[in-house]
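What follows is calculated from the coordinates using simple rules that are stated; it is not laboratory data. As the structure is a computational prediction, the values presented were derived from the model and not from experiment. Cβ atoms are built from the backbone, for glycine too; each structure is taken alone.
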Structure I
Amino acid sequence: MSEMQSVLPMRLTILAVMLSLMPALLTAEVTMADGRKPLSVGPNGVEAIAVSENAIDIYLPINHNGVSVTKDGIAIGNALPGVRKLRDEGLAPDTIYTYTIKSIEEPEILLAVVAEKTFTAFQPQATYGVVVVGATAAGTSAAVTAARMGVSVALVEETNRAGGMAANGLGSTDIRNISRSNGFFEEFRTRVASYYGGSHNGLRYEPRVANAIMKSMVYEEPGISFFRKTRATGVIIHGPRVAGVQVTHLDTGQIGELYGQVVIDATVEADVAAATGVQFRIPREARSPEEPHAGHIYYDNQTDEILPGSTGEADHRIQSYAYLLTVKDYGEGQDRTIPEPPNYNPEDYRYSPPWTESWAYTSGRLPNGKFEINQHPWGTDLPGINYDYPTASPERRAEIELLYRWRALGYLYYLQTEQGLRSLGLADDEYPDNDNFPLVLYVRESRRMVGLSEMNESDVTYARSRKVFDTVAIGDYPMDSHATQELTDPTARHRGEGEWWLVRYTPWYQVPLGVIIPKDIQGLLVPTAVSATHVAYGTLRMEPVRMSLGQAAGNLAALAVRMSTYPHQIPVAILQDRLAAQKVYLTWFEDVNKNTRHFRAIQFMSARGFFTGEQFSPEDPLTREEAKWLVDRLVRVEKHGVEADDPTLPLDGSTPITRAEFAELLVGAKRQIDPSWTPIAVVSTHYADLQPGTATAAFAETLYRHHIDTRTWAGPPSRSEQGLLFNPEAAITRSDAAQALWLAHRAEALRLVPDKGKSYE
């Protein structure tokens with residue numbers, strides 16, 4: 001990848017711009033779309049796929065008996081039986097068109113309604129707030145999030161699809177606990193569930209549906225220019241920052257330059273980031289006390305034993321890649337046998353299980369009778385041939401991809417011929433523009449960036465005992481690596497050198513912001529090839545985590561654009577508050593969900609170290625011991641930063657604290673930091689049950705002056721016929737205390753100076 005230089009400096013007017021934007025920034029809420037049908041998918045194998053800025057292909061129902069097609073209510077033609085594709089040309093660029101397909105024989109029968117957007121017109125040069133390279137899970141999430149923040153976005157993608165592996169065969173979501181679904185991934189999952197209807201939970205989906213839903217989320221944002229079939233071929237650097245990318249359209253060869261205040265490299269390979277000079281790691285690290293499963297290793301997933309022959313040495317090996325095929329059984333008498341692929345050798349698959357015992361059949365079931373083939377060690381995986389892939393040229397990568405294609409087709413051919421499953425074939429309504437074969441190789445890992453923070457195995461294993469004050473996401477899927485060398489012994493207790501699935505060592509965990517921020521360049525974020533060791537990357541590579549990190553990157557990039565600064569200079573508290581407002585988990589409590597009262601406050605204050613543990617008990621009364629600790633921490637945090645040394649929050653107290661007592665404690669704590677919290681004598685009060693001139697009234701009115709009143713705690717129950725009630729002798733709940741602390745602390749926490757707890761300068 002070439003590097004282009006420009007002498008145009010980036011001028012920073014941070015403070016003035018930040019202060020002018022602060023009111024809008026802190027009050028604006030993102031409204032998530034929910035439960036909408038995708039724009040570009042229909043039943044019966046009907047799909048619309050843009051091929052240029054002026055043309056769309058409509059793939060018609062399989063084995064139809066003749067159809068009529070209308071566009072936006074106007075007839076455009078008929079298709080005779082057997083015609084699989086209809087091209088509509090002469091269209092306007094960057095426009096959504098809706099097609100209605102009906103049966104000719106029975107005109108009253110509606111077969112499908114599908115929509116698609118033509119390509120964005122390719123310009124020699126264009127400027128955006130944010131440029132996102134790669135419409136992967138992270139890239140799509142980042143682009144949509146930034147656009148929802150009111151920032152213009154260019155989304156660059158080499159294929160014609162959106163969603164990365166979700167749209168290219170990974171139809172079984174890697175998440176253990178569905179209740180931990182949140183943020184962008186939760187929206188995606190909800191849309192999937194809505195599309196299929198019934199009791200579907202949205203965790204399994206056809207690739208075509210995932211693609212359509214991801215495209216819908218992109219198309220709904222007018223601020224996104226989606227450059228499909230476009231490759232980033234160069235990086236533009238202005239002084240200390242990345243200023244944009246050079247791109248090439250893969251069909252026309254047109255070259256353009258896309259400028260952005262922030263560039264997000266959301267690809268797995270991270271070629272753009274690498275071209276800027278950012279440091280990366282690729283090889284496996286050696287075993288260490290922090291990483292007992294690192295390096296050269298043979299592992300028994302059944303017993304969690306490290307087996308003989310494991311040296312723990314570092315080396316150049318990476319886990320296997322694969323193409324994930326989508327297949328279905330066409331039924332008795334249907335012969336779907338494919339031609340024998342090149343390099344086919346049945347011995348490569350001899351020890352693979354019978355179809356009914358295969359992963360695809362037992363765990364990889366998708367809707368509409370389809371299966372995801374992700375079989376290893378004797379299946380679609382092929383370790384060893386990909387060691388040079390991360391840094392290889394596009395031509396060399398294409399050679400490696402071809403070998404994986406043959407390997408995947410070889411396994412399907414083996415199932416068809418050796419196991420007699422001739423009715424099993426590629427799903428003929430998936431990837432109709434690519435011979436029903438996925439467009440993207442499953443690159444499980446490639447480069448791993450060296451960022452401001454790095455996650456290793458112990459950061460995951462011991463996550464529950466650690467405070468991650470700059471958390472921006474959570475994950476919970478086990479650390480997972482496919483083999484780095486082929487397995488040849490079917491009797492081995494392991495599944496190939498380098499393969500492990502560390503279930504017992506992976507609790508839910510927090511992900512720090514620093515893993516997506518490179519050390520060596522400004523204006524760049526990397527939410528896929530994140531800063532982690534090989535072992536920790538085994539869980540960070542899962543699509544739900546990638547969507548979460550994409551959402552963090554999209555928010556951070558948009559904030560940087562709106563504040564005219566670099567992403568690393570944004571106080572992490574501002575980002576955390578945005579994410580919490582978007583129903584993102586910054587931490588996890590078993591009894592807190594997205595509908596819990598004061599969710600935003602609970603997440604934000606917990607991220608800053610005020611609440612820990614597995615249970616929050618939101619409606620339980622706060623105890624006096626807890627209250628004293630919380631307000632003491634408030635003083636320490638606002639004086640010294642979030643990493644102030646604190647004892648553990650006491651949980652053994654039993655005496656509830658009243659609202660009056662809590663008000664006195666909170667006002668007293670804030671008064672140590674800010675003189676405006678000094679109580680003053682009041683001659684009248686907003687509360688019908690408080691007498692002017694009393695201490696409780698003074699404390700309550702001080703809170704009121706700072707926009708904290710009982711309506712922010714309990715809502716309508718705080719009112720009576722006499723007016724607003726304080727209920728001074730009532731116990732304050734833990735969730736109400738979190739809300740009050742958040743309101744009292746937020747202004748200080750979001751002060752537009754480098755965050756005292758974690759500096760990203």
Structure II
Amino acid sequence: MSRLVRVRDQERAAPGGMARIAAAGVLAAVAATGAAAQETATELPPIEVTAPSPVKKPARRSSTAAAPAAPASQPAETPPPAPDLLPGTLIVSDDAFVAVTVATEREIAATGGATITDTLQTKPGISGTTFAPGANRPVIRGLDSYRVRTQENGIGTHDVAAISEDHAVPIDPNSADRIEVVRGPATLRYGSQAIGGVVSVENQRIPTYIPKGGFSGAIRGAGTSVDEGKDGSFKATAGSNGFAVHADGFWRDADDYDSPRGTVVNSFVESKGGALGASLIGSDGFLGVSFARIESLYGIPGEEAEEGVDPRIDLVQDKVLAKGEWRLRNSGIDAIRFWFGASDYKHNELAIHDPDHDSEFEIGSTFTNTEQEGRVEIQHLPVGTALGELSGAVGVHVVNRKTRGQSFEGESLLEPAHTQSIAAFVFEELDLTSQLRLQAAARIEHTTVDGRGWEEFHGHEDVLNPGEWHFHTHDFQAEQSFTPVSASLGMLYQLPFQTVARLTGQYVERAPDAAELFSKGMHEATGTFEVGNPFLDVEKATTVEVGLKKATGALRFDASAYYTRYNGFIYRQLTDFACDPESHGGEFHCEEEGHGGGGGGGHAHEHSFDLVFFQQRDANFYGAELAFQYDVAPIWRGLWGIDGQYDFVRAEFDGGENVPRIPPHRLGGGLYYRDADWFARVGVLHAFEQDEIGLNEIETPGYTLVSAELSYTVTGETVDGIVPVATIGIRGENLADDEVLNHTSFKRREEVLLPGASVRVFGSINLN
């Protein structure tokens with residue numbers, strides 16, 4: 001568990017000392033205020049950061065761990081996780097060996113986007129694909145799709161979002177209690193599809209504690225001006241005598257949003273869902289299960305929408321999750337933990353194929369995914385060695401997935417593909433001294449991918465029609481096998497003034513996904529004709545990262561710098577060709593840009609698609625991230641302060657060419673006030689022009705986002721051990737109404753602007 005601390009509002013360093021900090025800058029402030037910060041810091045109850053490591057130190061377990069054990073017949077009433085810090089507090093995990101970003105429940109409610117990425121994409125090192133309001137997949141350090149794992153309560157989301165940017169991640173933010181992001185490789189615990197990072201959603205759909213007073217719950221709702229959006233949710237957990245139940249539900253309804261140039265056609269989103277769960281909870285652990293369902297319908301803006309085609313996606317997913325923990329006594333095992341999930345996902349891609357003569361929506365493609373995933377982790381008791389105390393865990397991780405992308409016009413994008421993987425991993429942490437901790441981890445994984453693709457895709461130019469090409473294909477069925485191996489070493493060193501230095505080195509490998517190997521046709525929603533590469537090899541990455549962080553005191557910050565060398569980086573290369581979706585005598589007709597492509601002449605189909613190839617090249621990624629907060633001085637009943645952030649990533653192929661769709665440099669900061677009841681902040685985030693572009697990319701202009709927030713929280717009297725807390729607030733986004741084109745989105749080529757000025761009013765009532 002990560003131990004997080006905050007500074008009490010009533011106990012701040014002297015204004016004179018703080019002035020010296022502001023003058024000296026962030027790094028100088030560490031030394032200038034370290035002693036004062038140590039005196040004024042107050043430790044919160046532990047806040048568990050679950051994603052990075054399976055090793056939970058017994059000393060860092062919740063307070064009930066040290067309490068006398070309850071008889072087996074009287075299960076211990078485990079308290080809930082520690083409450084959020086005061087609104088807007090920068091959360092820094094002081095004992096994580098990797099870079100971690102945490103978004104609290106209150107922050108999720110205030111941001112209010114339709115996807116989990118909407119809450120995260122302005123944080124250092126994180127952006128989004130922003131293909132559509134209902135489909136915004138996270139981008140971490142310039143990496144997305146098959147390199148970023150999204151999960152809920154330790155189990156993957158089991159969707160097809162990685163296949164294409166128009167596919168949604170089936171998690172609504174209203175169902176999340178907290179979101180954790182591991183920035184950088186997390187393959188050691190979660191598999192090769194986490195080579196770029198993990199976005200982990202945590203909630204109590206499977207109860208892990210009996211609420212204080214026997215009940216906890218929340219109701220929240222909000223409205224947004226830019227799209228006349230409305231959303232709401234509820235959750236409730238009740239329990240006693242070792243048994244707890246949970247129920248939650250959410251809904252969302254948003255119209256087409258406004259941009260600085262007018263309404264963006266077909267940008268609506270509608271979603272709803274909920275879950276039921278129950279757990280047996282005893283003094284030695286818990287065992288629980290949940291069932292969840294989500295339904296979502298959202299539009300895809302762009303050129304086709306402007307023409308009346310109105311492409312949209314209609315998805316539904318059913319998921320069963322189970323997890324448990326068994327804490328053993330009088331043995332060499334500290335705890336056994338397990339996670340299991342099984343899901344059934346399906347979405348239809350709809351469009352009006354002839355808007356001039358018909359208004360009926362037809363199904364162009366259907367994507368399905370059935371998946372089962374399980375993980376077991378066994379943590380051993382700390383062992384005393386000559387070098388120090390050794391804590392660790394071993395685990396097994398299995399995945400079975402069947403995916404299909406069926407088209408009803410032309411060649412199916414992905415014929416039924418079957419992926420199976422099994423992996424074993426180990427983590428060990430050594431406390432060499434009170435100041436120095438080391439971590440070593442390793443993972444071996446075996447993956448098989450069975451699918452049908454194109455062994456060949458080659459063409460020749462038509463002599464009589466320059467610019468028109470004929471591409472020939474050859475189908476084949478194949479089973480590819482890969483054995484990725486990964487390892488890491490990390491160090492945490494406690495420096496003076498409550499500052500922690502971090503150094504990690506990782507070598508990780510990723511097996512190609514079925515879509516990268518076997519894609520073979522049109523994808524209507526993205527307007528692409530995608531050709532997989534069945535000869536792709538394992539992707540290999542070597543990363544070195546350094547970090548400096550401080551979680552306590554008037555000054556809090558988290559800084560990271562990294563370098564990654566990729567051998568065999570897999571990417572999608574956009575070409576200058578547009579192709580028919582249907583073959584003609586075993587051939588596909590394609591046209592070069594400028595020669596009538598997209599229906600301009602020759603044999604080109606009325607609706608042709610941009611040709612995309614999966615390729616593999618060596619590449620170098622490097623970048624840095626900084627987030628800081630400085631509580632300047634007391635004022636009124638609380639304090640005011642400043643915050644700031646900066647991030648950048650550069651990515652180049654060997655030979656000097658730029659990797660496509662890399663986010664630009666960003667710089668921002670703000671002023672805030674907070675006390676026990678009030679929170680206010682105004683901030684600015686500037687994204688610079690992105691002119692370091694890849695092949696067939698276009699430059700993206702810079703933009704500036706101005707935001708502001710004001711909220712009030714009131715705490716009622718305790719009744720039967722239950723504390724009511726009510727919050728109401730207002731938040732403004734892009735208040736300067738700047739034109740925003742996102743470089744990490746395919747839609748920037750069509751100049752689909754992101755939302756303009758928007759005001760969100762939100763409120764909640766929590767019973768804790």
For FRET efficiency 1/(1 + (r/R0)^6) of positions 149 and 301 (r between Cβ atoms, R0 = 30 Å, to 0.05), structure among I, II ranking highest is II
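Tell me which structure, out of I, II, gives 43, 29, 27 once semi-axes √(5λ) of the Cα gyration tensor in Å is calculated.
Going label by label, the one that fits is II.
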Matching 11.9, 37 (Rg and Dmax of the Cα atoms in Å, for residues 509-572 alone, computed) against labels I, II points to structure I
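A value of -8000 was computed for helix-only ellipticity at 222 nm (-39500 (n - 2.57) for each DSSP H run of 4 or more, over all residues; to 500); which of I, II is the source structure? Working shown, then result.
Values: I: -8000; II: -1500.
Attributed to the structure labelled I.
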